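Q: Take a look at the structures below.
What follows draws every value from the coordinates through simple rules; no lab data is involved. Given the structure is predicted, the values throughout are model-derived calculations rather than measurements. Cβ atoms are built from the backbone, for glycine too; each structure is taken alone.
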Structure I
C-alpha cells in the first residue's frame, strides 16, 4: 500500500492526491498521509477511501463487481428493499471516547487540508457523517456534506439544493422566520 509521510496540509496533500488519481483513474489507490506537519504524529488523512469499485463493495458488503455500474445496480437494489434498524442507546462506547463541548471544540486540531488554491479555506475531508434533526417534525437525516472550517469552533456546510439536509435547513429557517414576527 502506498503510504506518504510529511506531505504538508497546505496544497500539497491535494496536489499529490490529484497526481495519483490522474495516473490511475480507473482504480486509484487509497492513500494515507501520515506525519502531517503541524499535527500530532498519530493523525492521518486518508484520501480516496472509496474511489474504486473494489473498496466500495467491501464497504457496502456487495458481491464483487465487474465495473462501476454493478456497484450502482447493487446499491439501487439494496435501497429498494432495506429494513430500518432501530437505534440502541448506550452509556459508553468508542464513539463517546473523544467528545469536546463548548469552548473545548477546536476544528483546527483536525488535519483539514487546503486542497485547491481557490477553495477559500480548509475543508474537513468527507469521510464522516453529519446527522441533523428537524426539531419541528422529528425528521432525522444523515449525509456527507462539504464542511468548511470558519473558525476554531464554527463550520459551514454546503448542502446541495433539493437534498434532504438542505430541506431540513430550509424548513427550520422558515419556522424561525414565521415565529419571529
Structure II
C-alpha cells in the first residue's frame, strides 16, 4: 500500500463535497498527461508485485486508463490523456485551497464555485491491490484534494451558454 501525492491534473465528475448518489462514494476522475505521473505508475506496479509477486493474474484491473478508450467523453476532454478514478466510501476527503485553507468550512455555494469538472487539482491518494474471488486489481483511494486553481469548467457555463436567456414572450 502506497500513499502519495499526484499533481498537474484536472478533476472530472467530482463528487467531493457530498457523496455520489448512485455509488455512495466521494469520488472524482483525475485526468492527466501520459507519462506525467511516473510515481503513480510505479505505485500501481508495486501494489501488484506485493500482492501477487512476479506472476500476477492476467486479469488484474489497472486503475490507470487511456482516455482514448473511454466510451463516454462529452467535449473530448479525455482524448489524448490518461485518467483514473479515485474514491472513498468511509468519509469525505479533506479539501484544501492552494493557500491551505480548508474548503469544507466555506459556504456551500463557494465550494461549488471552486470544485468543478475541469478544475486543476492535486490529490493525496493511497494505492492498494485487492484480491476478490470474482475480480482482482488495484484501487486508488482518495485521501485529500487541493484545488490548484486555473481550471476551465468542462461543458461551458451551463444552461445560459447553451440556450441563452429565457424570454417570457415564449410562454
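Q: If relative contact order in percent (Cα under 8 Å, 6 or more apart) comes out at 30 when worked out from the coordinates, which of I, II was used?
A: Comparing all candidates, it corresponds to II.
Q: Further question on the same structure: Please compute FRET efficiency 1/(1 + (r/R0)^6) of positions 70 and 150 (r between Cβ atoms, R0 = 41 Å, to 0.05) for structures I, II and give me the label with the greatest value.
A: Once FRET efficiency 1/(1 + (r/R0)^6) of positions 70 and 150 (r between Cβ atoms, R0 = 41 Å, to 0.05) is tallied for I, II, the winner is II.
Q: Can you say which of I, II returns -8500 when helix-only ellipticity at 222 nm (-39500 (n - 2.57) for each DSSP H run of 4 or more, over all residues; to 500) is computed?
A: Details: I: -8500; II: -4500.
Answer by label: I.
Q: Right, another one. Ranked by distance in nm of label points 7 Å out along Cα→Cβ at positions 6 and 46, which of I, II sits at the highest value?
A: By distance in nm of label points 7 Å out along Cα→Cβ at positions 6 and 46, the leading structure of I, II is I.
Q: Let me ask another. With log10 I(q)/I(0) by the Debye sum over Cα atoms at q = 0.08, 0.11, 0.15 Å⁻¹ derived from the coordinates and found to be -0.35, -0.68, -1.22, which of I, II does the value describe?
A: I
Q: When FRET efficiency 1/(1 + (r/R0)^6) of positions 94 and 118 (r between Cβ atoms, R0 = 30 Å, to 0.05) is calculated, the result is 0.20; to which of the structures I, II does this value belong? Can you show the working numbers first?
A: Working: I: 0.20; II: 0.90.
Label of the source structure: I.
Q: Continuing with the same structure: Among the shown structures I, II, from which was the value 12, 34, 34, 17, 4, 0 of P(r) over Cα pairs in 10 Å bins from 0, in percent, for residues 38-141 alone calculated?
A: Comparing all candidates, it corresponds to II.
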